[in-house]
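Structures given as structure tokens follow.
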Structure 1
């Protein structure tokens, strides 16, 4: 640990910690546009510059490591003047279209201009007037608003392991696009939209649908897989307008997959059942909830009286909450008096759980969320974790980027295989033979 001082506040931080990270850990805000905790320092925006005692020039806090005894000041007159100049330069080409921009009200650039008073500009140049790109199914791109912070490019390549977009062209013509300006064709996770600090990247579903200050924000747990990601829903007049991750919130800390971000439209679908249906004379007809509940209770009692309690069974769902499934088992055991309970997961995961109990004597798998990040060597057998549990799967890609060896043995060329250190392309249905051979070598060579 080393001792540093930021704005007069003494801090203890790990050696190698950047000034920006040290400040954030202490709750000290340093303005930035290109920093993100998931990405390596980039130093593109130059807004995080700070003054360091003994240094003649201002240094970017995102890429400058803290050293023992360092004294940093984040809001001196010289720092404020430099940041104001940077904002003026950004605004030369940035359109002042906040009234029609969906990012207005939560735009980092807008907040910084308000903070540093750079609404007037000493510089003049022709503003960008490129057409919006609306050719992708979900993502829209306005090149005129882009500040070229590079966040979207880096989150797509380094964090998501996709690399669908990059910097195209040079100089004033530089823009963000797939290769050769082709239409965007990726997994459409939406991470680039959430990470964009301005209104350059947006969701076509959310486009011009509401202002941020008109919406109520509600946090829920995403039901689509076992990750349990915290998802922020923006709701207006009882309708979900958008879903997004919030930085630092939940086990996912802001990451979301395409299902968590866009899988809510079925809620307002015209085909969704809005009332219970009861079969009468061979046809399903709408009924009230009271009538439906009474019908179900009556039929359950008739079946129980005629065939006995053990003729009734119930299947829980992994889509339901723990509390819902708990109430289901209480209802079956205390009301119906039957132990015929099962779950849809028994058709898959329960078999694996039985195998682990037999092989290792473990009643539950000791897997933590950050387990991949704590490993030096990872072997994945015939499984695309980035598809079944997309957000947790990002930890495997991150572990590999941090220096871990990631081996994927699979007959398919999955996303995880493409991002692995080595892809062992085994033949289909030979996974058991591969593991047997691996166990044989370990035993014969005494590697256990």
Structure 2
């Protein structure tokens, strides 16, 4: 039994992790609460499209899965911002077209990863199995069959919890001594909507962009799908004069969109149907620690650190968790207590950092992306990166296009934000910055890029 590992949750992280483990010779049993989504249609409405970037791509390449997943990706080169007057402004994500993020359907990606995982003879997925808890001393894990209600348990020497933000394993760990846990909600919630393909099957909007309609206290975004549709997400306060609570009739929804998102409304023939069919879902950050108990169990991904989706790093962070856990399995072969402890010690500061960065980026996307001063700083960032590539890399690029620890990117980003504020004061043209002053500030406050720790 020592070569068998139980994974609770066959979502994105669990499916990918099973491949890492299978390639190391372990047999893996995954227990998944949902039915097999490849055979049973799972209702939509809670599936914000994902943005796969460097960290996630690295993990997929490590186990040889990227070429297959690449078939369902759509590159997004930047943000396309929509004004209420229909004007569009494009802001690139990176310094050139090599720095892009990739739109992918959560459901489609999960199905591909499940199939790829099952292609390994040592991996088996058990569906309709809802985990209800674990006895950490004996290794007994408890399940309820969602199809018939039968309760049963299994014995496992090693359990990895990838069962999401509502993790049953984490709930049981909260009963252990000195377990820290917090959850916090944004005042905003979200609802999924759709822009369908045109009648001729083409995209109604620019395909290779993440579309944003920023409106200060709320926003709409749209990400492309391979069928030429766009998955749209409305982020809006739950309560207040303009909120989900007040949009309670089809007429009010239509008037709201006509006022704030008129060009989107023109492309959404089924807006009101989708608005009232799809759920309104909360935006939550989860932090916890420790993530492990002895050599028995460890939490990974959203089960240990759920974050809001505004930096596009939830999946990428979870995939990086898989890569890092695999690294420690190789460093301390067979010493699972050491593996789990080193993994959580390494990842905790970084999961906290990206959680904080994601909340910050929500307010940036909602409030600032259409602000002239914000746009000025973005242009200055690219100038500084071009002139001082050994020192200056924009915060967004550090998080999205590099594999330095999130905590390092956050701290370095704070210093760079201060520098940007100082050198752009009183100017309106990015080419009017004083390069000599910029160079002095950068080289006295930042260490060379070559000295920055990378994963």
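Derivation of every value follows stated rules applied to the coordinates shown; laboratory data play no part. Note that this is a predicted model, so its numbers are computed, not measured. Cβ atoms are built from the backbone, for glycine too; each structure is taken alone.
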Work out the source of -11000 here, i.e. which of 1, 2 gives that when helix-only ellipticity at 222 nm (-39500 (n - 2.57) for each DSSP H run of 4 or more, over all residues; to 500) is computed.
2
Ranked by distance in nm of label points 7 Å out along Cα→Cβ at positions 354 and 426, which of 1, 2 sits at the highest value?
2
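Quick check: 0.65 is what I get for FRET efficiency 1/(1 + (r/R0)^6) of positions 130 and 314 (r between Cβ atoms, R0 = 25 Å, to 0.05), calculated from one of 1, 2. Which structure matches?
2
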Out of 1, 2, which has the highest value for FRET efficiency 1/(1 + (r/R0)^6) of positions 18 and 282 (r between Cβ atoms, R0 = 30 Å, to 0.05)?
2
Comparing FRET efficiency 1/(1 + (r/R0)^6) of positions 170 and 210 (r between Cβ atoms, R0 = 30 Å, to 0.05) across 1, 2, which is largest?
2
Computed 8 for relative contact order in percent (Cα under 8 Å, 6 or more apart) - originating structure among 1, 2:
1
To test your reading of the models, identify which of 1, 2 gives 1.23 for Cα Rg over 2.2 N^0.38 Å when calculated.
1
